[in-house]
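J.: Have a look at these structures, which come just after this line.
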Structure 1
Amino acid sequence: MDKKLARIMEPGMKLNFFVLILFALASMFFSVWVGAAELVLVVLVYVFYKSRAKKRSAEIRRYVENLAFQVDDVSKHSLVNFPLPTIILRLDTGEVIWYNDGFIEMTGAHEGFFDMHISDAVPGFDTRWIMEGRTVCPYDVSVGERKFTVYGNVVRASGKSGARSLLATLFWVDITEFATLRDEHERSRPVVALVMLDSYEELYKGLSESEKSTLTASIDKMLNEWTAPTDGIMRRLERDKYLFIFENHNLLDFVQDKFSIIEKMHQVQNSEGIAATLSIGIGKGEYTLYELYQFASLGLDMALSRGGDQVVIKSKNAFEFYGGRSRELEKRTKVKSRVMANALRQLIRDSSQVFVMGHRFSDLDCIGAAAGVCAAVRKCGKPYYLLVDEEKTAALSLVRQMKEQPEYKDSFLTEDEAIVRADGSSLLIVVDTSRPDIVESEKLLQTVQRVAVIDHHRRAANYIENSAISMHEPYASSASELVAELLQYIVTPQDVTRLEAEAILAGIVLDTKSFTVKTGVRTFEAAAYLKQLGADTVEVRKLFSGDLEGFVKKCQLIAGAHEFAPGVSLSVTSDEVERAVASQAADELINLKGIRAAIVVYGEGVGTSVSARSYGQINVQFVMEKIGGGGSMNMAGAQFADKKPPEVSELVKRAVLEYLAEIEEQDRKAAQDGQSTEKGGTH
């Protein structure tokens, strides 16, 4: 410190004395006596200066030391008497080394915390956040009935041995009143719901006016009983739609109850035994009622596109799904198909060219629907191009036959070729999927501005938005069935080749399991139309034929299956299996007596795939969605690029058991509600 003070007290003085000495020496050339006198004078001045500088350094040193002691006393006094609870601990061990009286009062302890771990002083508290470089704890810390925000900073301290350690000083700010207001604000935020009686047409069809009135009264009564505890507002907007506004804390109760109103409403039936079903879209998380209403509309659209009879909660970043156990009812009308066909035809005519693609690992339904779309585009006189990955498609034999046809010469493109060819007037038609993450080419989807979607799967949370046309019908058996309906209003029988008709029929046969699953009147009408176009069922059957190796693998999958849950069969193999073979194995397993769902987990490339089947008793779509997949109620799947089959099989088991537990809980509540209703009716 003395050297530092010397440098402060002597800014350039040595240079000054050196210059004076030079002048004195120069004076000796003129007079020795004068030069000697100047040297003596310079020495005397230097001695006097050094004496004064030493005294001033001592004074300044005493002043600084005194000031340091005062600051240290003030710091210690301030820290001890700091109005906020304060604690100092070692970051490496979490041991408390100092605390003030405020911290004692905060914890309500009757003894000290020295050498105690911080988690013992404040249960559940950890210091990872401050070690990550944060200065504010990212969550509220509860101590007794109070809540605190914790601020902290890290200091490097040296011990007597010279070792350095990290110390953390934590300041605890009581935010109990603020947290209470914040929580109350969150609890009281408005939530908007749109409630739709999605089975209205089927429910009221053929009823007399008195029967309609009785049925409506029963539905309104059940809805009023559901909404009454919330003190919310419910108003009828249309004959089959209601607006319901309530507070956020009631939504938490509904979620905890798994929206039992969905199951309760099934108790209301008409004279024909058709049960009433609800679709509910809920908007939450926004600050304006208009935005909440928009979210509720999106949620309702999502619920209807997934087959109805369910609740969809839409927030800013996600969809949440509840219900959806009942089968979809066939609700399409020929009027809607005609309108969609006219719109699609006009969209094609306004385009310079049309690209057609489905989902990755395309199957017969995907390729069949694409072939039907190509026939419609050809009728409109526009060039068309298909994107199919021949290395991954499960319909390779059909693709090869199509490439041999003159109508499809130079029509199959790679992703890069399609992107280069695309222009501002191009149209992209996506079939058999509405999820942007599983289409054949995500880059092409992002490149082409105008997109049309034709799909029959229940809509997932991530779907292709802002499409020019979206024919999304979860009530249809297959995408090929939808395309067959559209073709009736776009082409004549001469415009469709026999192979295209057979491809479309093969897609229907695939997804309906030869007309045994999810088959409605419109499905048979579509098949009859395709027969009129020249489809040969024998040739269709040939498209499903496999080789001996595939047959052996299918038998091995079936032989390796086991029932790990009541009515749920699971087969797992780490071997690489063709998707079609795995699907066929699942189809065979679901036909076994007592099996409600069949799941096959198999290796595919460097990843793992899952194929799930059911006859509707278990919604395999919900099971697959729990592990990141999707599909429909009877047929679903999932893909994993970075997991092995044994690991995926554990995920599948957990998802199935979780789903079965949810269903059991819903059934239990429905039974209790039914009993309470019967008791209420006897009084």
Structure 2
Amino acid sequence: MKNITKIAFLALIFISINTVNAQDTQENDTLVPVELSEVVVSTPFKESLKNNVINVSKLNLNNLNYIKRQNLSAAIQEIPGISIISTGPGISKPVIRGLSSNRVTVFSHNMRVENQQWGDEHGMNLSGFAVGSVEVIKGPMSVLYGSDALGGVLYINPDSYYDGDGPEIELGTVYNSNYSGFTTNLGVKGNLNKLNYIVQASVVDNDNFNTPDHEVENTYFKQNDFNFGLGYSSDNFISDLRVNISDSEIGIPHGDEGHDDYDDHDDHDDHEEEKLYQNVLNTMVSWKNRILFDNISEIEFTLGYRTNKRKEFGHQDEDGDDDDHDDDDHHDDDHDDHDDHDDHGDEAALNMDLETTTFDFKYIFPKSDKFELVLGTNMLWQTNTNYGKEELIPNAEKKDLGVYALSHIHTSKWDVLLGLRIDDRKIETESFNENFNSFTSSVGFKRNFGENKLFRLNFSSGFRAPNLSELFSDGIHHGTSRYEVGNKNLSEEKNLQSDISISSFGSNYSFGIDIFYNSINDYIYLNSTGTSRRSTPVYNYTQADAFLFGGELYYSRSTSIDWLSFKTTLEYVSGELANGGYLPFLSPFTFKQSFTLDFDSNSYKLSLVSKGKQNNVAKFETETDSYFLLNFSGTHEFNLTNNKLGFVWSVNNLLDEKYFDHLSRFKTLGIQEMGRNISFGLKYKF
């Protein structure tokens, strides 16, 4: 069956290539987005998407329906090959071709995001209203970003500065019917001589969400997000200071305990008393600088500082060494300063502070017609400190140092990219001191066939040091019903991915195919021991070789009807362990089809999403049935006192489909996905 699926996928690609080749001469209205000529920030040579040897996907959030900017992780699913692990509407994290968490590196506001991403329920906590665009590299990019970029890179570009006259103010609000949620955003942009500034704030207040059958208790989500940017630009110096503060409160459900109007209110009150929730406070400051030398070479360096303060309230101490934690000396020293309580006076059972300082530097040599060269280094210093009664991971320090060289060679027919890097990561705890190091490389080829066809072939290696959870876990993991035991003898994961990309574009169509094979040595995963502790099955972290195979296909076209265009995407990924079994969080075969109708200031979009049955599951996963979703949305613009007033609306899950998403963590609790959600929004810019 697996071979049949692969053959069918390749056959579909072959048919599609022939179809596009037959249509190269047809040209009507412009469909290919301007992004093809936009400069890519996630790679160092300031190349456009079209000229980059590395295949980079880019999504401009300003081009999306305003409603979609509420949830950044959901918005990036517009990019083929990207899915999300969700824990309700409030928590989601990206999956790139079957890999996620510490196997995907996320950059935001010009620095690396470090927020205990080893936890499936630890989302990105990033507001989409402060984001201008998102770039995705699907595949290992350790040669540029070091450890953890084994599966790919999500590079989130902050909103750009305003270069017009006078300040620009944007005010917007969105209401969501399913969870009675409001999202409000206010942004101000302006400039003064060579200085530019951005001040932006958003507030999210969402109640419990509803499945087609009932409300799901304790799934609320609240977030206050503030962003500030100050930029300076001259002929030879460019500086960008960014500040982000995000405070989130996220409910943690008990399980399939929904209630309707006939539920006993006393029972409901009991659940309220047992309320479990997370409080996550992220603070980030980054300062990026570029020094240009006669416009032929440049130095770029970025300093970053980030804190992630994570607290969980309401659950009992469930660590492996319950009693020992009560008397730990390191708690007594600082506990008074971190004696956090919620509104009801309960102390945080889990209280972790993660502090990260980063320094990134690169020198771009003078560019010639045939050769470009970049030398760079990345440094990271990180401390994790526990103040709560529970300890999921120990107090620890982490230090990273990486040095790399990347060259771009231009020939008459081919562009060639060569990269080399060496990394060292040191992890230190009270009882553990270990260095993990690796040598990674990358080679890529790109060739243009005419003006509108591209061929790319990339081979890249990556590595990932084990994270603190994999090394030191010893306790029940909330929400997964697993007792997880770490392994201090784990070694680095190392992988090699081969990636072939074919793309074609014209004035009225865009087409692309990506096929990849990713081989991972010493893949770290949870393996059942067949035993239990406290009536909970025990899983140990262990290692085995693994591989992933798959690809994406997309085709968008403007039809002969001026106001009608469409986009089709297909996505497939399969991942297996060499010793038998499947990798977790593999999105099933996915088909997406959208139709867009544009009439001057009015636009409508009908989207169809079909996901197949997923029966290739890891040992702790359950199978998921196929499902079909229908979404409908619209945008309308009006002139109001010489300014633009935008009205947006959407209906997600129009048919109120009952289904489980395979990548939802609520699936193991018997909680279905959200039912029909009707959203309305207003955006006024002046």
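Throughout, read-outs are computed from the coordinates displayed, never taken from laboratory work. Since the model is a prediction, treat every value here as computed from it, not as a measurement. Cβ atoms are built from the backbone, for glycine too; each structure is taken alone.
J.: helix-only ellipticity at 222 nm (-39500 (n - 2.57) for each DSSP H run of 4 or more, over all residues; to 500) was computed and gave -14500; which structure, 1, 2, did it come from? Spell out each step's value before the answer.
T.: Details: 1: -14500; 2: -2000.
Label of the originating structure: 1.
J.: One of 1, 2 was used to compute relative contact order in percent (Cα under 8 Å, 6 or more apart), and the answer was 7. Which one was it? Walk me through the intermediate numbers first.
T.: Numbers: 1: 7; 2: 12.
Structure of origin is 1.
J.: To test your reading of the models, identify which of 1, 2 gives 12.0 for mean count of other Cβ atoms within 10 Å over residues 179-186 when calculated.
T.: Details: 1: 12.0; 2: 18.8.
Source structure for this number: 1.
J.: Output the label of whichever structure in 1, 2 has the greatest value of FRET efficiency 1/(1 + (r/R0)^6) of positions 131 and 387 (r between Cβ atoms, R0 = 30 Å, to 0.05).
T.: Details: 1: 0.05; 2: 0.40.
Of structures 1, 2, the maximum of FRET efficiency 1/(1 + (r/R0)^6) of positions 131 and 387 (r between Cβ atoms, R0 = 30 Å, to 0.05) occurs in 2.
J.: Say we calculate distance in nm of label points 7 Å out along Cα→Cβ at positions 355 and 611 for every structure; which of 1, 2 gives the highest result?
T.: Details: 1: 2.9; 2: 4.0.
If we compare distance in nm of label points 7 Å out along Cα→Cβ at positions 355 and 611 over 1, 2, the biggest value is for 2.
J.: Also, I was wondering about something else. Supply the structure label, taken from 1, 2, corresponding to distance in nm of label points 7 Å out along Cα→Cβ at positions 563 and 627 with the calculated value 2.0.
T.: On the way: 1: 2.0; 2: 3.3.
The read-out comes from structure 1.
J.: Now, a different point. For distance in nm of label points 7 Å out along Cα→Cβ at positions 227 and 411, find whichever of 1, 2 sits highest and give me its label. Could the numbers behind the result be given before it?
T.: Values: 1: 5.2; 2: 4.2.
Structure 1 comes out on top.
J.: Still on this structure: Once percent of Cα pairs over 37 Å apart is calculated for all of 1, 2, which comes out largest?
T.: 1
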